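Peer 1: Quick heads-up: structures coming right below.
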Structure P
Amino acid sequence: MSNQTGGPSELILRLASSAVLIPVALYAVASGGLFLAIGCAMVAGLMAYEWVRMTASPALTWLVSLALLPCLAVPLLGLTLSFGLLLALAVIAGVAHPLRQQRLNSGLGFLYVAGMPLALLIVRGGDWNGQIAALLVMAIVWGSDSAAFFVGRHFRGPSLTPESPSKTWSGACGAVVFSALGGAFGAYMTGGHLLLWCSFGAGISIVAQLGDLLESIIKRRNGVKDTSSLLPGHGGVMDRVDGLGAVCVVTAVLFLAFPGLVELLGLAA
């Protein structure tokens with residue numbers, strides 16, 4: 001998310017939009033199961049639409065339909081086979097592109113738009129306390145976004161990167177500090193290791209901001225400001241979930257690779 005805003009009206013629109021979207025997202029994650037799988041599939045489909053639109057690939061409109069499948073497959077096939085389906089469909093999305101020079105970009109784009117929602121399902125449905133893990137991750141990411149926005153808007157200062165001049169070092173540092181405090185709240189909720197949770201919270205903020213910067217680079221290379229105008233005040237779906245998606249991917253990998261980390265965080269099932 002940007003550290004700054006175009007004016008009070010944009011800020012009001014953004015807050016009003018968030019007031020609708022956040023409760024829906026929290027309810028879906030808290031419920032889990034088929035409801036969350038359908039929600040994640042819809043997000044993947046919308047991001048695929050934005051990707052096709054952003055990269056000017058009208059011949060790949062079928063990519064939107066393919067992007068729905070990995071998340072929808074989770075209730076039927078489970079997480080492991082659904083991940084395999086994601087990889088297989090990414091290969092298809094790449095090989096089937098009519099322009100040879102765009103095939104790698106197409107395959108990676110499919111992994112990007114369909115993999116992030118699937119990662120949320122993995123965090124929510126893994127062999128740990130997925131409900132509290134997913135909700136805490138979401139809360140810390142949203143807190144990080146808000147802290148970056150308001151701290152950056154107040155203190156301003158130098159930009160993080162020329163690729164995204166509205167994101168400042170002051171906002172980034174404020175987000176990391178706030179997220180570390182959010183990690184302390186996570187330790188209180190789970191009974192996990194306090195220092196580890198604070199580090200985990202700070203790491204969540206760093207990964208979320210890197211995910212946001214990556215999307216900014218992708219947009220600039222494709223010559224667009226927002227991936228779409230589907231979400232009032234936020235731009236596109238991809239603009240809203242880029243940081244959370246990156247965090248879910250990293251969190252899923254860490255939890256699967258290091259079961260001891262799950263125990264130290266107090267998230268063991």
Structure Q
Amino acid sequence: MSIVAGVREWFLLRDLEARAAKVRDDIRAERGRSLRLSQQRRAAAEALWIAGHPAEALHLLRAAVELARSATEEGEPLVAPELPAFDAEVKAADAARFRALLAEHAQLFERHAELRLAPRDVVERRVVRLAGTALVLLLSIVAIVLLARTPRRLEASASAKWDARYDPANAVDGNDKTDWLLPDHAQGWLDVKVIPPRKIARVKLMNARNLPWNDRASNELSIEAFDGAHVVKTATTKFDGVSPDPAWRTVEIGAKVDRLRVHVKSSHAQGGGVSEVIVE
């Protein structure tokens with residue numbers, strides 16, 4: 001069976017459904033019972049092996065395989081090799097024999113599923129497999145979308161600040177009434193990380209003013225846009241003076257950016273700063 005045919009059968013179970021339809025209910029009841037009993041013996045053998053009783057586990061597993069062979073009418077009865085009677089007599093070759101018997105039992109059990117499953121059971125299994133696969137695919141798609149959709153945000157740091165009230169974070173908090181301010185009459189810079197990195201069309205800047213006193217504002221600004229270590233755009237802009245209601249300044253970028261640096265080159269009145277930075 002080709003890989004494609006195997007995958008199709010795993011999902012649709014057409015061959016299994018056809019085989020199940022050919023088995024009479026009385027035969028399925030009789031042989032299915034034997035298969036279930038052999039499965040029970042196999043489970044007990046595995047438990048004994050894990051519990052440290054390998055000799056009894058080998059004997060019980062061989063009985064399980066013999067019962068499965070009889071129920072499926074597949075293969076001759078097992079030649080009865082000498083199995084160890086005591087746990088201390090179990091050797092490496094016996095462990096290999098145990099694994100081989102497990103594999104044979106699993107193959108017999110799967111190859112003859114029609115002896116355990118009626119056609120309606122096959123249909124139910126098909127529905128469960130298709131629904132389960134669809135659910136896994138849906139959850140995978142949702143997970144990929146959620147992972148890909150890193151929340152967009154800006155993070156700010158600066159060369160200095162006047163005091164704790166005028167933190168760089170004020171420049172990216174969405175509130176144009178709060179300021180990042182430099183110390184008196186100082187030059188400095190504001191770094192804005194663009195998370196996640198993306199192509200931005202422009203940057204909008206609002207000047208500081210230190211409400212309600214209106215005694216600070218930037219004058220000349222230069223802007224550098226970075227993609228990694230590479231500067232992809234430089235620009236300058238200028239504010240007219242201190243104003244309680246300053247106009248936005250817009251700088252066109254048109255490039256992928258992961259960081260912006262705003263240099264305050266000069267200031268009005270007591271010192272410079274920035275009220276708000278927006279990327280679009």
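No lab work stands behind these numbers, since they all come straight from the coordinates. Keep in mind the model is a prediction, meaning the values are calculated, not measured. Cβ atoms are built from the backbone, for glycine too; each structure is taken alone.
Peer 1: Where is distance in nm of label points 7 Å out along Cα→Cβ at positions 70 and 126 largest, in which of P, Q? Each step should come with its number before you reach the end.
Peer 2: Details: P: 1.6; Q: 3.5.
Structure Q comes out on top.
Peer 1: So, one more: Matching task: 18.1, 53 is the computed value of Rg and Dmax of the Cα atoms in Å. Pick the structure from P, Q.
Peer 2: Details: P: 18.1, 53; Q: 37.7, 102.
Checking each candidate, the match is P.
Peer 1: Consider the structures P, Q: one of them gives -27000 for helix-only ellipticity at 222 nm (-39500 (n - 2.57) for each DSSP H run of 4 or more, over all residues; to 500) as calculated from the coordinates. Say which. List each step's numbers first, then the result.
Peer 2: On the way: P: -27000; Q: -14000.
So the calculation was done on P.
Peer 1: Let me ask something else. The value 3.3 for distance in nm of label points 7 Å out along Cα→Cβ at positions 38 and 254 was derived from one model only; which of P, Q is it?
Peer 2: Values: P: 3.3; Q: 7.5.
Going through each structure in turn, the value belongs to P.
Peer 1: For structures P, Q, calculate relative contact order in percent (Cα under 8 Å, 6 or more apart) and state which one comes out highest.
Peer 2: Numbers: P: 22; Q: 17.
Going through P, Q one by one, relative contact order in percent (Cα under 8 Å, 6 or more apart) peaks for structure P.
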